[in-house]
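There are structures below to look over.
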Structure I
Amino acid sequence: MKQRNVIMYPLANEKAVRLIESENKLIFMVERTTEKKDIKKAVQSSFNVKVTKINTLITPGGKKKAYVTLSKDTPALDVATQLGLM
């Protein structure tokens, strides 16, 4: 799957900001058919970070969220600032 088709957009709601600050996680809306390994590759190459874990969730509306945990040496706050979320 092509990278530009994997990540649709980052989330910047209250919960997402709390996760960025407390757990070093980012939340992205992704294509529903995307696998975790494809999400990991897309995030790592797009933002030049190291991803340690991916959790996914299908919302009641049928969309897919990816909770991306970054390594300790890569602050999620820096990536969020780069994306314009903070």
Structure II
Amino acid sequence: MAAHRRKEETITFKVDERLAEAMAGIENRSAFIRNAILGALGNTCPVCRGSGILTVSQRSHWNEFTRHHRVAECMECHEAHLVCDHESAAR
């Protein structure tokens, strides 16, 4: 059976002067950019997938979800998190 080889793809993009200057001292910019993108993909909103905007259908699903869930501030770290009201009612 032949070994499976991963195909690499080159993706290029433009940056403004300010970003180019900020990245000037980075030794391996390709690795830095790859790691930044992978980190961002792992930390994106699962609903909007990082766009910051919900489609009409996503908004409808979100509205249904929020009937029994809410966003609250964590008293320890002060970050926003989801709270299920069904769990609170069951206690």
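Name the one structure among I, II that distance in nm of label points 7 Å out along Cα→Cβ at positions 40 and 64 of 1.5 was derived from. If you can, show how the numbers build up before the last one.
Values: I: 1.5; II: 3.1.
Corresponding structure: I.
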Of the structures I, II, the one that 2.9 was derived from, the read-out being distance in nm of label points 7 Å out along Cα→Cβ at positions 56 and 72: I
Test item: mean count of other Cβ atoms within 10 Å over residues 32-39 calculated as 15.1, pick one of I, II: I
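Given a computed value of 31 for relative contact order in percent (Cα under 8 Å, 6 or more apart), which structure among I, II does it belong to?
Working: I: 31; II: 12.
Structure of origin is I.
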Read-out P(r) over Cα pairs in 5 Å bins from 0, in percent, computed value 2, 9, 10, 15, 14, 11, 10, 11, 9, 5, 3, 0, structure in I, II: II
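Here, each number is a calculation from the coordinates, and none is a lab measurement. Here the structure is a predicted model, which means the values were calculated and not measured. Cβ atoms are built from the backbone, for glycine too; each structure is taken alone.
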